[in-house]
Structure 1
């Protein structure tokens, strides 16, 4: 058995070790991507909120100023 095959076999525990590495890397990648996705979602929601607020302010007439 070559050194690489022996390493990949992990002493007979490869069925437990390699899936653990796979889960670790999936979680690591998800933790890396999640903040960017969250940021894009929050920015999209803020833009929509500002657009609604701007549209609402344009519909309403300006408040009358009291004359003294």
Structure 2
């Protein structure tokens, strides 16, 4: 996760502009669920950090499967 120097209190979106929902109901680009994507713009920083944590766990799990 990269923090914006101009706005250090803003948690950056994990979106990488590869928006497509896979058969596992996760975005193929950022690994968020549809609910996480929909909630992002109004989510607290605490929730955004939790979403980033969940993405990291999903990425680790997917890397183990490969």
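The table that follows gives values for the structure above.
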{"item": "At a computed -28000 (helix-only ellipticity at 222 nm (-39500 (n - 2.57) for each DSSP H run of 4 or more, over all residues; to 500)), which of 1, 2", "result": "1"}
{"item": "Comparison of 1, 2 - label where mean count of other Cβ atoms within 10 Å over residues 21-28 is highest", "result": "2"}
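Bear in mind these aren't lab numbers, they're just calculated from the coordinates by the rules spelled out. Quick caveat, the model's predicted, so the values are computed rather than measured. Cβ atoms are built from the backbone, for glycine too; each structure is taken alone.
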